[in-house]
Structure I
Amino acid sequence: MMQHDGRDTSREAAPDPLDRRLDRWAHVVAEIESGYSLTFDDYLNDLDLRHGLRALPADDARQAGLRELDARFKAHTYPSGSCVWGDDNAEAEGWDRERDWYYWRLPTHPGPAFPDT
């Protein structure tokens with residue numbers, strides 16, 4: 001596509017969807033560190049965002065940043081007794097407590113919109 005200044009932008013790379021997911025996960029982790037003020041449904045959506053980051057190749061340089069974010073997430077969450085989406089959903093989706101560990105964690109400091117756990 002030609003821009004008004006004559007530049008051809010048809011070959012410019014679109015933002016990487018994994019970069020956008022990683023940026024959003026960083027924002028979620030910061031929210032959890034400061035006290036998660038959103039609802040339980042929002043939290044479930046945020047965990048699904050993290051699940052989408054499984055698509056990041058193991059040899060990708062961004063893995064180091066993901067590991068650091070995950071460590072921060074773990075430091076401000078605690079293990080739940082079951083999958084936060086429910087055991088039936090975990091089984092239907094094929095989620096595993098070890099591989100998909102984030103689905104088995106809850107925020108240490110949830111806000112008032114979060115149900116008692």
Structure II
Amino acid sequence: MNMRFHAVVVRIHGHEVRGVGVDSETRCAHYGTERDVVAMKFGCCETYVPCVRCHESVADHDAEPWPTARTDEPAVLCGVCGFEMTPSEYVARSSCPECAAAFNPGCEAHYHRYFEWIDDA
């Protein structure tokens with residue numbers, strides 16, 4: 001079955017999230033497992049998106065990772081409870097510090113796309 005998804009803007013726990021096929025917990029058309037429940041802000045537009053592929057689909061500019069100088073500012077949203085965390089908090093955890101929702105461990109392979117200070121290893 002070939003499903004088509006459209007770019008959407010949704011409000012999740014009071015936060016605007018842009019992406020493709022975004023559900024009520026930030027899963028998207030690209031990543032939809034039980035643990036794909038975060039959205040990240042990019043330094044270029046400061047808009048929450050579930051993944052870099054969603055950013056490529058909905059933005060009119062190239063994605064710029066969240067800057068190193070701003071690691072202490074909230075830029076990661078838990079789609080389950082709406083808790084905002086700093087990138088430093090997020091990368092140090094495997095689950096939400098507020099509601100304990102588990103995060104997808106595979107996301108670590110893409111951190112360099114979201115956070116400026118993390119190298120592509």
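Read the figures in this text as sums done on the coordinates, not as results from a lab. Just so it is clear, the model here is predicted, and its values are computed rather than measured. Cβ atoms are built from the backbone, for glycine too; each structure is taken alone.
Determine which structure produced the value 14.2 for Kirkwood radius over Cα pairs in Å, calculated from the coordinates; the candidates are I, II.
Numbers: I: 15.9; II: 14.2.
It was calculated from structure II.
Assuming -13500 is helix-only ellipticity at 222 nm (-39500 (n - 2.57) for each DSSP H run of 4 or more, over all residues; to 500) as calculated from a single structure, say which of I, II it is.
Structure of origin is I.
The value 21 for relative contact order in percent (Cα under 8 Å, 6 or more apart) was derived from one model only; which of I, II is it?
On the way: I: 34; II: 21.
Answer by label: II.
Distance in nm of label points 7 Å out along Cα→Cβ at positions 85 and 101 was computed and gave 1.9; which structure, I, II, did it come from?
Details: I: 1.9; II: 1.2.
Structure I accounts for this read-out.
When percent of Cα pairs over 14 Å apart, for residues 29-92 alone is calculated for each of the structures I, II, which structure yields the highest value? Don't skip to the end; give the middle numbers.
Numbers: I: 66; II: 56.
Comparing I, II, the top value of percent of Cα pairs over 14 Å apart, for residues 29-92 alone belongs to I.
Work out the source of 0.15 here, i.e. which of I, II gives that when FRET efficiency 1/(1 + (r/R0)^6) of positions 21 and 69 (r between Cβ atoms, R0 = 25 Å, to 0.05) is computed. Don't skip to the end; give the middle numbers.
Values: I: 1.00; II: 0.15.
Comparing all candidates, it corresponds to II.
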